[in-house]
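Bear in mind that the values in this text are calculations on the coordinates, not laboratory data. Predicted model only: the values in this text are computed from it and were never measured. Cβ atoms are built from the backbone, for glycine too; each structure is taken alone.
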Structure 1
């Protein structure tokens, strides 16, 4: 799958199929991939890449997310996650993430420090 197909999946797949947000992040997969935090109406709020989605959200990243996610009803925010078979080439993943950021310009990427 190329960056455009991943972008389409992250940004335009069925919202209801996304992972519901909970403060425990207990439903997140422990897999590598790229993800989008999406709002039901506003669209993509944040895009990132990780080698373990559950660890990413349960670590220090969690506090940054709740600082702005609390502004939205929990039913209006979901995570769309594109699982990669393996972490792969970090440079390629950075390129894919950069392309996704340029295409969507999510409002919260500028506010949350990148890993």
Structure 2
């Protein structure tokens, strides 16, 4: 699977944005952005991720992928999810029940279909 930094670099380059130009837009040093893109630094916090997504004009699917890759590189949950989960007691209950029953991908695909019907 692609790493977070590779993903960011690929999208940045596909938009024709230089590393220096992107760093300037984000108000960070080019060396810091280079380290992120080369996986020498952990992905940034949620605020910076949101800024990156905005500057790169990411689609929602691309943002979701970016968040998932950031979480994977940090070995933690995708950074866009904790506030939602902690703010919704029912979501926590559902996730714990699914974990206890070792819910399959097929189960979650059915849940996604139901959510899409809403």
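Figure out for me which of the structures 1, 2 the number -21000 belongs to, where helix-only ellipticity at 222 nm (-39500 (n - 2.57) for each DSSP H run of 4 or more, over all residues; to 500) was derived from the coordinates.
Considering all the candidates, the number was obtained from 2.
Given a value of 13.5, 36 for Rg and Dmax of the Cα atoms in Å, for residues 52-99 alone, calculated from one of 1, 2, which structure does it belong to?
1
Work out the source of 0.92 here, i.e. which of 1, 2 gives that when Rg/Rh (Cα atoms, Kirkwood Rh) is computed.
1
For which of 1, 2 does relative contact order in percent (Cα under 8 Å, 6 or more apart), calculated from the coordinates, equal 35?
1
A value of 3.0 was derived for distance in nm of label points 7 Å out along Cα→Cβ at positions 20 and 84; which structure in 1, 2 was it taken from? Kindly include the intermediate steps, with their values, before the conclusion.
Working: 1: 3.0; 2: 3.9.
The read-out comes from structure 1.
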